[in-house]
1. Can you spot which of 1, 2, 3 the value 1.31 was calculated from, given it is Rg/Rh (Cα atoms, Kirkwood Rh)?
2. Given a value of 1.4 for distance in nm of label points 7 Å out along Cα→Cβ at positions 75 and 299, calculated from one of 1, 2, 3, which structure does it belong to?
Structure 1
Amino acid sequence: MLRIGFKASMVAAVAAAGVLAACSSGGGSTSSSAVPAPTTSSAPTTSAAPKDITIGVSFYTERIPIYATMHEGVQAKADELGVTVVFADADGQAAIQSDQLANFVTKGVAAIICSPADATALVPAYKAARDAGVFMISAGNKVADDQEDAFVGPDLVDYAKQTMDKLIAAMGGKGDLMIVSGPPQIAFVQLQQKGWDASLAAHPDVKVVATGVVDDLSPAKALDVATSLLSANPGVKGIMSSTDNISVGVIQAMEGLGIDPASIATAGWDAQEDAVKLVTEGKYTLTLSYLAYTWGEVALQTAVDMVNGKMPEGHYVSTPGLFIDKANASTLTPDQISGKTAL
């Protein structure tokens, strides 16, 4: 397996100040079109692969719709290239996922695509796999740059900044804000927070008055957390959530408290079906699709290319996103939202 010089080139490729290459400093994308991918590293072109290549895939949990859609994209690209894919669902548990990565190595996979459940706890498993000659490609979540061979995905920091900018605009540029995030130990949430903070620093008239954590990313837990926070902070004008699952629970909390969801600006990520429906109904302000089917395709192609000795141009292989709001929610098909078909 060709790895000569790769680790050094990957580490050198990334500037320390940018966790992901920025799409733009001003967040100039619009809600009616796909957000262009950053240009620091482009997605690999389709290439043939030996049929005896096996790729392991361990997602954070396929209970979250985005990972189920990524699964479809990975499998479709694997079928196209004629390679074998072995899937595992970590169910959000770092210990389970560490065992899955070890099992993949034992089975002789050539590369592993992983959405790590914990940015720190998965490092030993990543190291063991890389020491065994297995490429480690992060997608969805990540570990530190020097602990992985590549990261495939959207610019989470910049998209988080853009999302907060749009939420603040929907708030009228000022007012009290509530943040309900996912578990802070996963890199996805850490990168989101960086983007949110960058936006908030430019909007001094917005005050974060309450924060909450939904450790299992479920609507049920979000309902409980948001009910408590909203009861204590009845004057909030905006609520930022890490995911649509959380936002669904937040909106349920508002309705349970007799608050009209349309009266508070809300935003999150994933563009799952129930959330897009809420946007269409005017109950949810904004969501972001990662075009997850495309994301899965690019991740699998990247893994195969690396096994074949074709390395990405940089550590980050960028994928695009699509903002969805009331203006375009009713015109998009599910396959367009997932990236399975073009806009």
Structure 2
Amino acid sequence: MEIPGSLYDVVFFLIVFILIIALLVAIAELKRSLDKKKFQEIEIRRKQVLQEKMKALRKKQEELDRKRAEEEKARMKMIEKEQIIAEKESERGAEEQKRLNVYADILSKMYSVLMPVLQKNHLYSVTKKYVERQKVPVTLSENGITLGGYVDEKTVQAFIVGLIDEYDDALGWPVGNICRAEIEKYLKGKGFDSLLENLKMHPPKGISYLVEEEEPRKSYNLFGKYISLADCLCITRGDPEKIRKMYGENFSIIWLTNVKGKDTMDPTDLERLMQSIERFLGEGKVLIIDGIEYLIVQNNYKTILKFIQSLNSMIVLKKSMLIVPVNPSALDTKELALLEREMNVLK
């Protein structure tokens, strides 16, 4: 059967169309394949870039973490250092306060030691004059002196040394040395060598005290402070047994009485009494004559005044200390005034 020419054209057209379609499909498939490959490459690149970024971020984070760790470590070290400094400052502050408490105790102790020796108003007056010239936070009353507020150690040491020097000037070296001895005993082994170095006992000089009081309590308190520091002699009208009971055995006694016995002395035998005193006296020795009124009665006022004047010269020569208690009401004004001219008066 013969196929018509137009059919060939249709078939040819179909074939061409199919080929074109196939070609287009092939091209589309190729394009899709290329696009997929490109996409895969892009995705791979994106992942690589992302990984690199993540790696960079991790590295940066690790660097930040390391820096933070170092900063935290440095901060902790600084905190520890500050804590150590704070603890040391606290310890130093506590130690300074502890030492200031010791100085406060010293000032209080000085005053309490001198209270039985001196009249309250006399001690207060001398101390007040000194305190008013200083710039140290202390509170002063007739009953004592207290340290208040902060003051550096060097200043408070200078204050204490200066106060004792004031007592030396106003009341005589024996009173100052009582303070020095008490402080030395109190501070021994406590690490206050710099203060003790400035509080060395003053060398003795001749000095006589007339202690005006109805009963010789302050006189014996002054005498008693020196029993452990020096050779002491008590010449008394009082009962030696009672005196021994109060002040111990470490000093000599001469009892003024007409009754003969061991360590007794006739109150009218002033020459023998003076000889006994002369044998006893020497540098730094302490003598109390308790019974000046009795000696006046047994002799006479002028004789005893001359006796005291001669004894004063000997006291100065021998660098000793004399304590004479006297009841002001037992003498008239002129007699008392003459005795006051011969000695340092403690009221």
Structure 3
Amino acid sequence: MFKNIINKINPKLVLLCLAVYIFTAYSWWTILHFRNNKTYFENNREIIKLRNTNLTLGEIEKIEAFIELEKNYERKNFMILGEALVFFSILLFGTNWIYNKLSKEEAFNLQQQNFLHSITHELKSPLAGVKLGIDTILKRNLEGEKKERLLKMSATEVSRLNSLIDNVLLSAKLGGNALVPNFQIYNSIGLLQPIVERLNLVHSERNIKLNCEDFQLKTDNWMIESIMVNLIENAIKYSPKNEPIEIICKLKKEKIEIAVKDYGNGISKEDKKEIFKKFYRIGDEMTRTAKGTGLGLFIVNELIKSLKGKITVSNNQPKGTIFNIFLQN
């Protein structure tokens, strides 16, 4: 029981309470030191006055013992104040650093929990779809067009499940320099056109447009495909069905620029700083409607780093988001 109570205590609250206690205790210690120093100064000043009763107050203040006493009083006050400022600065910095670390750990744990919720749903959903299709065919002994439609649906769900598993496995490999690009020469249109055509077939209700200049580029075919599939799938999830998704590819001064544009609700300024982190997804997993695991953009960012490039995110006009990829050719 005691252990359960301890586990329920918020460590950030404990940290803040401890910091407040230390601050209060040290503040009181500082005040006491100032008081003791003042008492010491006043007592010694009275002793000097008693020893020099034949002198006026102005003459007493000019004698060497009195001057030295005042200097010591000021030096000790300065020392106490300096120690207090250094201590409070260290306390403030340390508390803030630990609090931020706890907050990041808490956020990461929440993202992992969200990932478990989403991965459970994402794994069950295609499996349920495949099982339903196969059971329907077996129980009703379907033939012809209905059977073909169910088989296509099952194949799509299997493809989706395979893509999900690939992303999970790939995310585990990334970050440890396990993937080394296999650079070869490709034609830009020949590289990107099949990807767009395949995704247009899978998402027949969407309009994915490719506007690409014709040029030669040196890159890794598999990495580019993974990057583009994840970015386009992301655009599909977060934009309306009646809005197009545009892929623009061009060569500028030996630099390749690829843009993926959608016309969805866009991404907030705060989320733009976080979206490439592992497991990060916008919103809460229990209320979020868009499918996903929080791995897609993390994978995209890591693969682009492997290709010695970079990715940026900006607002589309009049609405939506643009992911811009910059690669050396």
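1. 3
2. Structure of origin is 1.
Computed from the coordinates by the stated procedures, all read-outs in this text should not be read as laboratory data. The model shown is predicted, which means the values in this text are computed figures rather than measured ones. Cβ atoms are built from the backbone, for glycine too; each structure is taken alone.
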